[in-house]
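Listed next: structures, encoded as structure tokens.
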Structure P
Amino acid sequence: MTSSVYLIGVDIGTMGTKAAVFDESGRLLGDAFEESRLVYPRPGWVEQDMEEIYMSCLNTIRVAVQKAGIRPAGIAGIAIDGQMAGIGGMAEDGMASIRYDSWLDTRCEPYISLMADRAGDRVLAISGSPPTYDHGPKMLWWMHEQPEAFKRTAKFVVPSAYAACRMAGLKAQDAFIDYTQIHFSGFADVENLTWSIELCNAFDLPVEKLPRIVAPWEVIGTLTAEAARATGLLAGTPIAAGAGDQAASSLGAGIVQPGQVFDVAGTASVFSVCTDRRVTDMKYRTFLSARSVLRDLWVPIAYINGGGLCLKWFRDELATGVTTAASASGKSAYALLDEMADRVPPGSEGLIFLPHFGGRVTPNDPNVRGLWLGLSWGHGLGHMYRAILEGIAYEYRYYADILGEILPDLQLKEARVIGGGAKSGTWNQIKADILGVPYVQLDRQEVSVWGSAMIAGYAVGVYKDLAGIAASSNRLVERVLPQSRYRKIYDQCSEIYNGIFAALGPSFEALGKVRGNTPGAAEVA
């Protein structure tokens, strides 16, 4: 029997916005997707129009509800998740004051160095994240490089909060950020859920520019009449604060027990592990102390900025013949590339790939770039592609080894994988072999919107046990076990991979100088 209570989750991703309607059992009834428009004003700059992001939420909700074929009166609540490391701005009237400064945007590099040099250890210890391509350096860039835009910005906000505020008709004074995203701020006390006056004073950032910090399930307002007309819903529908996309996805994937690994094989390659305590990585400065949606759990995160884009770049730039063959065969180009990679031995016959086309983020080294090391005439496209898959897994292995040192009693149980890369059995097997843990696919891939829908349901009382519904609403459909016979070769390759960064550090730094820095930023340092 179909439920009469429905929930809407919206995910503001990098490549597009998705909305979905679920019944209270978690069954997907209707969804919709709208592609994003990314703007590249200069090399290294990546922006989005904040109002376009908001409109994409309205548009996708409207279509998803139409597809679901349900009565709007049955919608109990809405929650939105979104990109976490980028930042936008809101004027006093609640409208956008600046374009969204994407997490892919690298213009803030000099301010990463500024924060690291002036108070890097304190930023990490208090906020949970070392300075990287996130809110802190970005806000400082706007403050020093665009003072007029900074002046008209009443509050800096993440995309999900901006969209929720616009739907509820809120002004800047009511702007918010939920606690799953504050580790990216550079100015939050992540343990105590407050803004750090010490850090704000260290960089002269006015604390009044920062929004209030809330729980993901706080009802921040209700749908305005205007937004209701645009979505086909009823005015007054409750809107929960929502969460960061990784936090919502983690919840949606049922990551609620310490030791569960969560792999997001999407535009970014994200590796996180559920723990019951905060991880403060002062030694390696790699893991970000991210909070789970569930207040008593943490999901420390490390990630490759645009790791998944390496596969797309390879397909589009070097494997055009494979794409043509895929069209003729009815298969995807990635499926054919997987077949080619399967014919290559583990270790890619001495070929190692670095997936950091946009700089290494965790640990932060903006000068690092991508490369294949060890190319010979005996290597072909299959070797190069397998090396990409293995390179991302070697980075994950580096992350796992660090976490094992920080929390030696933490046992990794399994890895749950989502995103476009989750479809690749080849890649799942490679990751399982390199990490030494089983890799699991779920029966649902829409985990971000389902996570947001659960948050909405908890906010309005549909669910009483958020962890329980998250754990029970996922079915495991495929489990890939690690193959111990490849452990030795992958141990050797992982060690080589880790050594490349120190060996080529001076060369990466020299190339960074060739590329040049953002004009005007040097004066600040």
Structure Q
Amino acid sequence: MKHAGLWTVLGFSCLLLVPFMGKAYHIDEPFFLAIAGHILRDPLRPLTFVFNWYGQAVPMAEINNTPPLFPCLLALALKMTGGREWLTRFAFLPFDLLAAAALYLSAARFLKRPLLPVLIILAMPAYLINMGHLMPEKPAAAFGFAGLYALLRALDDDRGDWYWGSALLLGASLLSKYLGAVFLLPAAGYALHRKVAPRRIAAYLALSAAPLAAVFLIDAASGGSAGAAAWTTTAKAAGAWWSGWFHKSRAFLAFVGGCGVVTAFWPYSLRRGRTAAAVCAAAAAALFLPMFDSTPVRVIDRLTGIILASGGLLGLARMFSAGGRLAYPPTPGWALWAPWVLSASMLQLAVYWSVMSRAILFLLPPLVFWMAEVLENEWSGEKLRRLYGLSLAGTLALTLSLALADYRCASAQASMARQMSEDYISKGRKVWFTGHWGLQYYMERSGAAALDWSKGGWDETKPGDMVLTSVVNSNQLVPKRPLLSNVRTISVGFPVPLRLLSGFDGQGAFYSSSFGFLPFSLSREPLEEFRIVERL
């Protein structure tokens, strides 16, 4: 039966991910594609090139805040695929299968019915959309989930080889993304729970950290700035308005509820501690009072935020009340799930410069598995199956709608670049652009140049030049003075009124809370709006 469930999980993962493998490169993928491409050209000096990602061309070594493993893997994939989107994404499918399998096998250690909770996790917006990207969160999650499962095998089955293998897997997660540190606390906490000697735990953590420590030592010896780049990115953003306590707290709780969908509603299905539901709802409502707004907020976004945040807060509150037995006795898996959720929460709130769905992704599995353990104790088999079935259907409906909107947005940027090439570049016109993400990748491939504020920005353009701007984008340059020009606007719509990112009046901020405090918003605003500016 276990093998049947495992094959179901692997098949379901493929069924969800494969249809989106043809998506145009999107969000931060071009950043890592640039590094991977340079690795193919100069593998011994992977960061010795300049790149314009924040509005100015600077050495990549100064802005890269990611460990080296993922860019190396991506370079290998590019070598095999030639950079074709669907084929390059397909090359990383083994990581998706490893992550899905590890989640199922870990859940099966604590749950009587692990299949549907795992399928629900795979169908969540934070999981499906982010695991479909060619970004370091994919291998970090795969290695991290697998590392924790290996630890369970080691401690529950008395397998010493799995113990040290687990440490190496967590080391690979750290080498993929610094966020891989999220797995160290649950590993150490569960080992302590299982009475592992502190010295052995210390050796385990040292082995996990050793590969990344070696990278830092080599980097420092060669005059690099890997640690400084990571710190600078975090420190610079710490003073931004979206790093304010109220906005970040709003976003964190709304993302916990909305990025998992069931994490906003399952907490109300738990029978004990009903007073906590009213307290959490009141606390969430207070957090979303207009007096705490950083930007103008629509009524629908405020209500959405209260609903998602109250569910997210209630789930976290009930989980950690279990440790003190205030509402629930600890479940068998609580010793693993609780430190995992705590670690992910602290990294998101205290370290990350904004709330992002791809960081919340690491928090959702343990929270869902803990709630599933409690539900198995409280609900009858048939009633629980109905809850799981409705939860899976609802989560899938929402996630697929959001994933299609994301697909459409990515495609629009690639299509716009082709249009600029056909209409202007092919006819000898000089074309510029401002903005990044997928737009940058496809515009540069078409022969356009990015505006650079250190070279004058818009003042570098000349009469007859064309400039493409994107409303829903990041790090865009605006003219310092009025410029005589003709402007044509092209809006990209989507029939389903759900938006992951808002560049207008919504609070959708799936990829960063710098756009708002919701993982998605109910809105009919354009998915994207391009402006073609002709200098006169």
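Computed from the coordinates by the stated procedures, all read-outs in this text should not be read as laboratory data. Keep in mind that this is a model prediction, so the values were computed, not measured. Cβ atoms are built from the backbone, for glycine too; each structure is taken alone.
Name the one structure among P, Q that helix-only ellipticity at 222 nm (-39500 (n - 2.57) for each DSSP H run of 4 or more, over all residues; to 500) of -18500 was derived from. Answer by label: Q. Looking at mean projected area of the Cα convex hull in nm², point out which structure of P, Q has the largest value. For this comparison of mean projected area of the Cα convex hull in nm², the top structure is Q.
Source structure of the calculated read-out (mean count of other Cβ atoms within 10 Å over residues 109-116, 23.0) within P, Q: P. Where does the value 20.8 come from, among P, Q, when mean projected area of the Cα convex hull in nm², for residues 173-460 alone is the thing being computed? Considering all the candidates, the number was obtained from Q.
For the structures shown (P, Q), mean count of other Cβ atoms within 10 Å over residues 157-164 is largest in P.
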